[in-house]
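Each reported figure results from applying straightforward, stated rules to the coordinates on display, with no laboratory input. Computed from a prediction, not measured in an experiment: that's the story for all the values here. Cβ atoms are built from the backbone, for glycine too; each structure is taken alone.
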Structure I
Amino acid sequence: MRIAIVGDGISGVHLALRLQQLGTDTTLFGRTAPPDLRHARALNFVARSGRTRQHEALLGVDFWHEPDTLATARTVTVHAPRPLTFRADPHPAYSMVDFRIYLPTLVEEYVRRGGRHVVTDLTARTASGAARRHDLVVVADSRAAGGLFARDPGRSPFRTPPRLLCGGLYRGIGEAVPHGIEFHVLPGIGEIVRLPFHGMDGRVDTLGFEAVPGGPLEPLCRPAPDADPAAFRRAVLAALHQYVPELRERVDDRAFALTRPIDLMRGGIVPVVRRAWCALPDGRHALALGDAWIVNDPITSQGANLGSYCALELAEAIADGPPYDEAFCRRVERRLRPHTDAVVQWTNAFLRPPTPQILELLRAADADPAVAKAFAANFDNPPAMWRSIATPEQTAAFLAALRPQPPVPAP
């Protein structure tokens, strides 16, 4: 068996590492050599969940254990119409390592173990060319997916970005809770998040804005090639002062600064689900994985974690052996759909105005630490999270199961 993996993000490299462990011959195609990726512009700021860290332990690449690489606490605050706040700590802790450190390290480990990493331009033509030398092609790069995997309209309700994004690495921000994530919800305006982060120069903070298009946070998120860095800094501080004053109070004006210009990213993402597989002209098949299959807004921190989950599930299916035909592709899709659909529906629900049942769940978490704990646990279990918010009846059942049950009278 020879498997081509087109794309060396987390889903592609996790798939390559697992198939390598299982004795399957793989070639990993990427756009950038590891040394060059370490000096590239930031494209994301990923929080890797407990489940993903368990995958890394299985793969033998759980390299980051220092306290400054971990987030052990999480606070959720909804600022209006009725302010509420609660702790929803992740267990196990999240790992917060810059992907410009993380991905090159994993690719180099794959090569050290005997894997092949080919740096090339990734396109649909790359995937078709790889098929002639491999039994199956897995496309794990969104830009290489064009022309191969059609948009799935039933699972892709957005045509424009539901949020505009601005994220960067900063110094000079204090923590309310050590090693804690802060997630601030501003209904009708967007979200502001602060994450402890391990960057190129050690411990820093990610400060991210998710702006509702047309809202007051949008100007921060519009790319401006000729922007004045000092004016941008003032705008960031003004937004914190207006919308999250408790966070603004912890900013040291003398120390607060973006770490480097390349540590800022701005733009927008259109969430999309593409078809999970396709037949190639030579009769072989290609499977979509990671961002080539599903692009999620980062509001629920599920993109990279979903990619890792699907990669390991797919590796087991591939290791069961050929033929890698249409029936195989359909089996893989059926295997992954319950998890992926839950992530997509949950994320899309959080991008829309909150439903009554979501507000009920958040209010219950504010009032009851047991609900907050269960809500936190569901971040690592997307099907359970979606069941807890999908309908008013399911939310009521989720909350009822967490309430103490009255004692049963003795007969």
Structure II
Amino acid sequence: MTTTAVREEGPAAVTAAPTLGSHFRSYVSRVRGGDMGALPAVLGLIVLCTVFAVMRPSFLTAANFANLFTQGAAVTLIAMGLVFVLLLGEIDLSAGFASGVCAAVLANVATVLGYPWYVAVLAAVLTGMVIGTTLGMLVAKIGIPSFVVTLAGFLAFQGIVLLLMEEGRNISVRDSVLVAIANRNLPPVIGWALAGLAVASYAAIQLVRHRTRAARGLVTDPFAVVLARIVGLAAVLGTAVFILNQERSFNTLINSLKGVPIVVPIIAVLLIVWTFILQRTSYGRHVYAVGGNREAARRAGINVDRIRISVFVICSSMAAIGGIVAASRANSVDPNTGGSNVLLYAVGAAVIGGTSLFGGKGRVLDAVLGGAVVAVIDNGMGLMGYSSGVKYIVTGVVLLLAASVDALSRRRAAATGTR
């Protein structure tokens, strides 16, 4: 355990701010103790991008960079919801086809019935909430294991999609707003403005937090670390926006194609909202408490059943949003929407990003990082001409490695007494 030096100021002892060296040593100690966080996912992402960039220079083009975001958007959104379920040590095998059901509802309301896009979106999200409430009630109130409940949902929702699509019909999504979600881009100036706003907001939060904790005599990160985080975020966002604002069209006379894809700020906003809920609210603390020790949480007065139901509602609602994005990208909905490898990739994204399968450890950011890894593997190997079979094998191996790291980290943490 790292000790913190104190200095005497009057009658009270004030905690001294750690130095940059002590902060680094503390981080290394946490990693050695099994608390690796998102480090494996970040390192894996760097290695994969480097390998694909060397073997296929086209991987680094602006067009392919933009394609990575739209290609992995639906899976990432579904994985963000799955993080909540996994935090409780549960599983939702129905999330993929739940997104398909919600996408089918969207297409029927918008195209067949002719209602405005916002009515169709609301209907799809409400459908997801109903699905999540039903699954959560069966798990929490009746006591059926989540594996069995969601496996039944996995089978039943396939049938519901077929019924909604009339046993194989393809319904086009023609509403311009719905199509724009995954197929249009923001004007370059708006992309820069949003990036600047994000960096400014993050800087303000970090600096105010650092100043407040220092003023109260609490342990805080060295100012150099806080500054490095702000500069790092600015560099990442600035580079991404610069690349995405490059012209990606082969014929600008017919169609100009540049700017940040609209789906990117949608994912960013949801990431911020869910991260705030998990890390800054009592509800988030209750989710981690139930995931860490359900009986202890119950004895502490937490309504465990309500928390268990709520995570399934969140998961299915995010699956609905993922289904909306998938329908937008394909410009249509068919009986295969939400099927195939969607669920496998979504679960894989959450676990690869660092969310534990055993509950109690994970962040929404894990889904984004894991989704990036899955998208990079699928995209890079596609550029190299590998078949779908090879992609599945490689993704499965990466998922197995991530689960192994999680298991070994927990064992190490238990051995060192940090968990």
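Have a look at I, II and say which one yields 2.7 for distance in nm of label points 7 Å out along Cα→Cβ at positions 108 and 140, as calculated. It must be structure II, since only it matches. With helix-only ellipticity at 222 nm (-39500 (n - 2.57) for each DSSP H run of 4 or more, over all residues; to 500) derived from the coordinates and found to be -11500, which of I, II does the value describe? The read-out comes from structure I. Taking FRET efficiency 1/(1 + (r/R0)^6) of positions 52 and 292 (r between Cβ atoms, R0 = 35 Å, to 0.05) as the measure, the highest value among I, II is held by I. If distance in nm of label points 7 Å out along Cα→Cβ at positions 132 and 188 comes out at 3.9 when worked out from the coordinates, which of I, II was used? It traces back to II. Sorting I, II by relative contact order in percent (Cα under 8 Å, 6 or more apart) from high to low puts II first, with the largest value. Structures compared: I, II; top value of FRET efficiency 1/(1 + (r/R0)^6) of positions 60 and 148 (r between Cβ atoms, R0 = 30 Å, to 0.05), i.e. the largest, recorded for I. Source structure of the calculated read-out (semi-axes √(5λ) of the Cα gyration tensor in Å, for residues 172-267 alone, 38, 15, 8) within I, II: II.
Using the calculated result 16.3 for mean projected area of the Cα convex hull in nm², for residues 44-219 alone, pick out the matching structure from I, II. Only one of I, II returns 16.3 for mean projected area of the Cα convex hull in nm², for residues 44-219 alone, namely II.
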